[in-house]
1. Starting from the value -9500: which structure in P, Q was helix-only ellipticity at 222 nm (-39500 (n - 2.57) for each DSSP H run of 4 or more, over all residues; to 500) calculated from?
2. Thinking of P, Q, which structure, once relative contact order in percent (Cα under 8 Å, 6 or more apart) is computed, gives back 12?
3. Rank structures P, Q by distance in nm of label points 7 Å out along Cα→Cβ at positions 207 and 255 and report only the one at the top, that is, the highest.
4. Assuming 29.5 is mean projected area of the Cα convex hull in nm² as calculated from a single structure, say which of P, Q it is.
Structure P
Amino acid sequence: MATTKLKPARNFGPGYFIREQMEYRNWSQEDLSEVMSITPKHLNKILQDKQAITLDMAKVLSEVFETSPQYWLNLDANYRLWLEPEKSEKELQAEMKAKIYERMPIRDMIHKNWIPNFTNFNELYNSVLAFWQVDKLDFEAWDQKTVPLLARKSESFNQYKAAYTYTWYHKAMQTAGQYKVCEYNRELLIELYKNLHLYTMQDNGYNVFIHKLNEAGVVFFILPHLQKTYLDGAAFYSSGNPVVVYTGRYRRIDNFWFTVAHEICHILNHLNTPETFFVDNFNEEEINELEADANEHASCQLKHEEIYSYLKPKLNYLSQQAIIDCANALHIHPAVIIGKLAHEKTISYANQNLFNENVLERIDPAFIN
């Protein structure tokens, strides 16, 4: 059965109620126009609801008829909304833009050249369609895809930030398709993972390790996080190959190697289906068992327990030479040692500048997006 959109029952404008007051007082239009200090022609337009009630006019009416100005403003607004119940093109565009901005940090995406700048609504809408590679925006279906990201209850994973995170993940999926690597070899990755700490000490160790990842069939690239997402890294599958993404949020040596070690653990132990994915923020206070497991494995590969055991007798009088001796003994970069001790609050975070450098300045630009 066809349905017809019904228009609400007639809504009377302020002119109707002004006439009621005139009849009650037995006033003519000339009388009221004189009282209000306006022309009869002006009053006639108000009585026929052809003239909108301004704030000044509402104040005059409130004095004449002993009401509030808001009473007349509401009558006029409700009447004019009744006259035009259908949303205007401008209103529809504003509604759509609000939905888009709630789910995507548009200005940040433009800044990162993920979408082009725009001068009108149609340009924005078409850019968003192209970004998501869809013919129309289905927000109900789209929102359901953020549900896995809402499992975390912390501040950084509220509804909007989960939506922004999903937008980042979509871009990461698109970017992963641009890289060609060898067929995935799990055994080769396991062997590489065991020796991860050795690469932290090598000259050009970042790039050597990344190329080893590619030889094991793992895609790696750097994709900056979006505003309010606070992401460090991610792991997922793309066309049969596992992917490790580093955001460079902190750009420190220890953060780079911990992120890589954490995401490789996800690949080896937790990516059970092609649809499974992990997006990680290491500042989260609430983590699930899988994230705790990945943290434990990353700490193991970076010799965190051995570092603490080696330096425990020297923690009260810790020197830079002791850090260097520990690094040489355990074959681990001293910045990783500093990062571990700062994270455990054994030493001040101010010490993280020691032995450190900007990772993004050393990694091959081919892996940076």
Structure Q
Amino acid sequence: MNAEQRKWTVLISDFNYADNEIEREALAKWGADVIAAQCATPQEVMEESRNVDAIISQYAPITAEVIASLTRCQVLARYGIGVDTIDVPAATKREIAVINVPSYCENEVSDHALGLLMAWARRIPHYTDEIRNGVWDWKTGRPIHRLHGQVLGLLGFGKIARVLARKATALGMEVIAHDPYVPDASFEEEGVPSVGWNEVLSRSDYLSIHVPLTSETRHLINADPLSQMKPTACLINTSRGGIVDEAALVRALQDDALAGACLDVLEDEAPAADSPLLQLPQVLLTPHVAWYSEESQVELRQTVSDDVGRALNGVLPRGLFNKELEKLFTKSSDPTNGERSFDEPKAAK
């Protein structure tokens, strides 16, 4: 950049990494400086973000109130696939680009879902606890059934679910999937039957969730769907906690209407000390870690930072979520002189 070129300011509203060096290096190539905070509430985000050009957030809520307070922000980005912490309609109304990272952890999440499935199927945590308590007896984990031939149902058939399908098929499992938004050709390409909602519930020995959290999918798995599942089935969720009605899930498990649940995500993270989920032995829990590997963490941070830099310089970001704003990006993929290529964000109405 030359002396006449303007620098952008990017706020990292919150993060749980040791530093921001990956982000700083990636954004510097696009002429952007980074300021970092640890915001937990909308009010804290507003205090830090009034005069920034972009925000990268992890868990901090970017609400309509936050968006209305922004004076020059052009980009809202999130570390991850989901954008449920950002009020996308409010951002779109202001012509503020919303960016996610739709592709970075397919192997990690599919590995984790399969790992939970196998750990539950083979009763590995149970046997470990028994041995630590002085019990060496294979019979305490009965019944165990072979995975070969059992049915893995996939709720959602995006990239992660497709990778999981290939891995489960290699184990000899029968894979079926339900996703009304995916064309038949995608199912055919993977060799996975597309089935209806009732069928994926009733046939699955393991039901793995792979849908985003939206107003449509919140509490999608509630008492009614749970009642349609086999009492021997296990529910696996590595997507978003809010998709599952946890109170209904607890009742189903307590009533033996469902055999087990493997949850990497919860409605409230972390769970309260008195959460029934912590007391149920048929539940396996991990701390929202399915996305993580050392490699995926670096890829996530580099990708979101580079995309923010692209967007600020008028280059179409690869992870643009509100695609109706594509028309605002008109420049080549080379870093530019920092001038805006689209209008200032519109004033809130």
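1. Working: P: -16000; Q: -9500.
It was calculated from structure Q.
2. The correct label is P.
3. P
4. Working: P: 29.5; Q: 19.7.
It traces back to P.
Bear in mind these aren't lab numbers, they're just calculated from the coordinates by the rules spelled out. Remember, it's a predicted structure, so these values are computed and weren't measured experimentally. Cβ atoms are built from the backbone, for glycine too; each structure is taken alone.
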